[in-house]
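Novice: The following blocks contain the structures, represented as structure tokens.
No value in this document is a laboratory result; all are computed from the given coordinates. Keep in mind that what you see is a predicted model, and the values were worked out from it rather than measured. Cβ atoms are built from the backbone, for glycine too; each structure is taken alone.
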Structure P
């Protein structure tokens with residue numbers, strides 16, 4: 001588990017814990033939020049706890065809870081880490097917010113902070129991300145974070161039940 005705590009203008013990004021399960025269940029169980037996510041819809045808090053136990057223990061990926069400073073509410077979560085064994089110097093990121101926090105710039109603010117941490121602390125220069133073509137709001141977050149369209153492709157839910165046409169994005173930062 002990492003110990004990084006990041007502060008932005010409106011958010012505190014801190015490590016997730018299993019104590020966050022009920023707050024995360026708000027968006028993990030929302031079918032509108034889940035529409036283009038790779039995970040299946042969560043139907044109970046116990047499954048969120050199991051997922052958090054895995055996420056908290058991950059050594060190769062930094063998982064953050066996004067806490068809104070104005071009211072202390074956990075409004076979302078995200079992660080950043082190596083894309084895989086074959087590309088350890090390329091990191092990818094993702095994020096997820098409760099629906100009532102959408103379209104307010106929180107995802108961009110949090111993502112910029114995660115990218116900055118990875119670049120400054122770990123020396124990472126190449127970042128990638130993807131989103132379903134049918135979810136252009138995520139593409140706008142990626143653009144605002146400095147990524148550029150790289151290619152079209154697709155991704156599937158973890159269980160293979162659905163595949164989404166997708167746009168893939170990339171940025172190579174200065175040293």
Structure Q
């Protein structure tokens with residue numbers, strides 16, 4: 001849907017007030033916010049930091065299966081003005097998706113999401129055919145998951161540091 005159509009629907013239909021913008025055209029976030037006078041609540045589906053800067057009010061989290069602390073922690077960082085930290089998290093998550101998408105542009109990402117959830121202690125099983133199964137990837141899949149776990153470890157370190165920084169002022173106040 002064009003931003004103009006979204007604006008018309010927002011104007012003409014009282015119950016149309018929320019949209020997920022995941023087209024990778026981050027400019028649409030701005031266009032929709034502007035054309036609707038802020039009445040449409042835009043949720044980022046991609047490019048979270050950029051979407052926040054352009055007016056998104058939240059985001060739909062596709063990464064919670066394998067990096068829940070980092071992906072759910074990103075939006076509060078943005079709201080607190082900690083843009084650099086949120087950007088660092090987004091870049092690492094983008095790196096994860098870059099590795100996943102190499103060689104598997106169609107549906108391969110779903111099996112990695114499940115394999116990474118299992119690697120994080122949440123065994124949810126594999127996807128079902130005809131979607132590419134993780135098992136069918138063999139050594140290639142195992143090698144990629146090993147690379148991905150290193151990035152997940154970096155994300156955990158960032159979140160541990162942020163949690164420690166947040167706890168330190170509370171401890172100093174006696175709370």
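Novice: Given a value of 0.70 for FRET efficiency 1/(1 + (r/R0)^6) of positions 119 and 135 (r between Cβ atoms, R0 = 30 Å, to 0.05), calculated from one of P, Q, which structure does it belong to?
Specialist: Numbers: P: 0.70; Q: 1.00.
Traced to structure P.
Novice: Something else: Taking percent of Cα pairs over 23 Å apart for each of P, Q, which is largest? Please list the in-between numbers first.
Specialist: Values: P: 38; Q: 51.
Top value of percent of Cα pairs over 23 Å apart goes to structure Q.
Novice: When you work out FRET efficiency 1/(1 + (r/R0)^6) of positions 7 and 95 (r between Cβ atoms, R0 = 25 Å, to 0.05) for each of the structures P, Q, which one comes out largest? Write out the running numbers ahead of the final one.
Specialist: Working: P: 0.90; Q: 0.10.
Biggest value here belongs to P.
Novice: To test your reading of the models, identify which of P, Q gives 13.0 for mean count of other Cβ atoms within 10 Å over residues 39-46 when calculated.
Specialist: On the way: P: 13.0; Q: 19.8.
Among P, Q, the structure yielding 13.0 for mean count of other Cβ atoms within 10 Å over residues 39-46 is P.
Novice: So relative contact order in percent (Cα under 8 Å, 6 or more apart), computed for just one structure, reads 14; which one of P, Q is that? Don't jump to the answer; show the numbers that get you there.
Specialist: On the way: P: 20; Q: 14.
Of the structures listed, the value fits Q.
Novice: One of P, Q was used to compute helix-only ellipticity at 222 nm (-39500 (n - 2.57) for each DSSP H run of 4 or more, over all residues; to 500), and the answer was -8500. Which one was it? Working shown, then result.
Specialist: On the way: P: -8500; Q: -20000.
It traces back to P.
Novice: Now for a separate question. Work out volume of the Cα convex hull per residue in Å³, for residues 111-150 alone for each of structures P, Q, then name the structure with the largest result. List each step's numbers first, then the result.
Specialist: On the way: P: 62; Q: 52.
Max of volume of the Cα convex hull per residue in Å³, for residues 111-150 alone: P.
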